[in-house]
Each structure stands twice: as structure tokens, then as C-alpha cells.
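Have a look at these structures, which come just after this line.
What follows is calculated from the coordinates using simple rules that are stated; it is not laboratory data. Because the structure is predicted, anything quoted here is derived from the model rather than measured. Cβ atoms are built from the backbone, for glycine too; each structure is taken alone.
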Structure P
Amino acid sequence: MSKKNRLWMALASLMLILVYFFPLWGISMEAPQYPEGIGMNITVNDITGKEPHDLGNINGLNHYIGMKAITPDSIPELKIMPYIFAFLIATGLMIALWGSRKWIVVWLGLFVLLAIAGLVDFYIWGYDYGHNLNPNAPIKVPGMTYQPPLIGSKQLLNINATSLPHIGFYVALISMGIASMVWWKEGKTDDGGKSEKTMNNNTRKAA
């Protein structure tokens, strides 16, 4: 890889440090009892309320309809994700140092697979919380489940829940985009060099 593209690949890796400082996903809820809205942010290693008391209020609502309390310490994925991003940062920097274009594809492929696995895991997590309800809950609606949407909005009784990517998710997308750009630009350089070499060989043969 050219020196310029190595620097771009290093940037794609280093910018993933930002996911440790910004949420990856956010869930907002609107309800008559909370007209100002409440919500929670999912970070690389925690789940926090958008406002100081939001997570407690959400767990209070969940209690009435039989959902389990959201306790970040009991979610193993939040302990694993920091290491996953650390691995992506380290391997991305190694690829920038080695300057091998083919490893960019491996890095991107692994990144995409991890992202898909994360979304699937998020769906399963939401399904478990929304379907495995306490049969002795104060409020019971036959046939009603409370799985939050993976992405978009969904009406759950008198609560409108909206689930959307947050800043950290878009940082990861930009990182993937930069790495893809480096791979594409290096491919054009390689193709151009091969074409020029072929033309030079044909010229020598003709002479």
C-alpha cells in the first residue's frame, strides 16, 4: 500500500476508539406518564439511561408488565465488546503497518460478521426480555408481548418505543467505509501498474 493509504487505514482503525466514548444504540420511549420521554443508551460496555433516572423508570415500567429488570452487570456481551473493538483496532493498525491490501478484505469481512452477530444478539436479547414475562405481573394482557423493535418504532400498549443507531454505530460505519476506500484505491493502483507493465513488455517485443 502507498504511504497515504496506510495512513488512511490507520485512521480507520484509530477512529474506532470513539466507540468507547459514544453510545452504539439508543432506545427512546414515549408514554403518557412520561410526557418528556425516557430512554436508554447501549454503549460498548454498559447500558445507561438517557437521563440519570431513566433506566430506573424503565425497569419500573418493566416490572408492572412482567419484564425482567435491565441490569448491565448481568449481560455478558457488555464485557466482551470492549475486547472485540480493541482487537479490530489492533489488527487494523497491523494491516496499515504491513501494507497488505488482501488483509483489508479479511478485516472488513470480520468486521461485517461481528456487526451482524451483534445485531442478531441484540434481537435475541430483546426477544427474551419481551417474551419471557413474569406470570404474576401486576398488568397482564393475554397474548401481548413487549419485544422492542430492532430498528424503528413500535407501539407497546401505551408506550411508543423507538430503537435507532447512535453515534458509535455511525463511527464504525465510517471506519468500514474508509477501509473499503483504501482497498478500492489500492486495487486501481495495482491494475494501473499491471497495465503499464504489460504495455512496456509489448513495446519491447515490437521493437
Structure Q
Amino acid sequence: MKQTKNVAGILLAGGLSRRYGSPKAFAKVNGKHFYEMTYRVLNSFCDEVIIVTRAEFVESFPKNYHVILDREPYVGCGPLAGIYSGMEAVIAKKYAVLPCDMPLITEHVMKQLCHLHDRDITVVTTDGYLQPLVSIWSRHMKGQIKSALAKGRFKMTDVLDRFETVEIDGKMLTHSPHVFMNVNTVENDKEMRKWIKS
């Protein structure tokens, strides 16, 4: 029987990166891949970290990483499918979720978010907007996510709106709002690198 972890990390690295022009997980800044930077953050406080990716990317990750694909029949159905697949891969009391395209996120921010989690889902907001991929999920939400996916509800809000979701303003976690920057485009990439230099 698998041992239950306290916290497992789910790193989502299966996006198509259409707007960025190349797979974001393997973009580099200061000699580190984006996925390495977010992996390090999760690994700093999680008992285990799972990377959920696409079949064509699996061989690009180091062999010692726990890399999985979306569970059938939800392959390619978005981040909600990735979170469910990570929950299926490792049994934990709670799951810390991060996307691979947020290389400025810090250990301090995620540790605080995890500490504050005491409901179904805990999600960061920035300037009033939800950042659903910077979140903590309780174990019992696995069945609820599966139910949503089975009904063809693939949007994060399909689950967030139906359960007890606690929104945490990013300003409570850090005075540096740039840490929540998603690098979706080349323009975002340039802005991110300016922040690092400043």
C-alpha cells in the first residue's frame, strides 16, 4: 500500500506554448530551464513532486524526475486534467500546484500558501484576478475533479466555483507582484528578464 504524503507537488508542463513559439518548460533564464526553477520551489517543501507533461516531452526531462502523462481519457484536456492525473499518481493530504511558465515564483510564497490552506482549494489572486494554477488542493477534491472531467467540464472555474475556494491576495504573500508573472509570450519573457536584472 502506498504511503500517504503530507504535501505533493504537481508541476504542470504540458501546454502547447503556441503564443510563446516554443515549449516554455524548456526555455532558459540564467542557465536554468523554466521547469527547473518551478520544480525547485515545489521540491523545497513537498514530499514528492510530479511533473505532468505531454508524450513528446517526456524524454526531455531528467530520468530521476517523476514524470507522468494525463490519465486516459483526459489526455490534453487542460490543467484540471493535469491536476487530477497528479493526484492519481501520488497519495497526499494536499497538493501544491504550479505551472512551468512562472519562473519567478518563490519558495517563500508557496510555503505560505500551503500553510494557509485549510479548505477545499486555496488560490492566489493578483489585482483581483484568479491565478488558479498557483494553488493548493485537498485530497478529497480528486473525486470532484474526476466528476467534472467526466461531464466535459474542463475549465478550472467549473470546479473552483462549486467548492469552498479560499482566495489569497498575492500582496499578503509578497511585496513583489512580479513573482506571479506568467510567461505566455515573447513580450512577457522580455519583461520577466528585466525584473531579474533590476
*Which structure, out of P, Q, was distance in nm of label points 7 Å out along Cα→Cβ at positions 73 and 153 derived from, given a value of 1.9?*
Q
*Match the computed value 0.95 of FRET efficiency 1/(1 + (r/R0)^6) of positions 17 and 65 (r between Cβ atoms, R0 = 35 Å, to 0.05) to one of the structures P, Q, and report its label.*
Q
*State the single structure among P, Q that was used to calculate helix-only ellipticity at 222 nm (-39500 (n - 2.57) for each DSSP H run of 4 or more, over all residues; to 500), giving -20000.*
P
*Could you figure out which one of P, Q the value 4.9 for mean projected area of the Cα convex hull in nm², for residues 33-104 alone was computed from?*
Q
*Which structure, out of P, Q, was P(r) over Cα pairs in 5 Å bins from 0, in percent derived from, given a value of 1, 8, 17, 21, 22, 18, 10, 3, 1, 0?*
Q
*Where is relative contact order in percent (Cα under 8 Å, 6 or more apart) largest, in which of P, Q?*
P
*Can you say which of P, Q returns 4.6 when distance in nm of label points 7 Å out along Cα→Cβ at positions 57 and 185 is computed?*
P
_If distance in nm of label points 7 Å out along Cα→Cβ at positions 41 and 81 computes to 2.5, which of P, Q did it come from?_
Q
*Ranked by distance in nm of label points 7 Å out along Cα→Cβ at positions 113 and 129, which of P, Q sits at the highest value?*
P
*In terms of distance in nm of label points 7 Å out along Cα→Cβ at positions 49 and 177, which of structures P, Q is highest?*
P
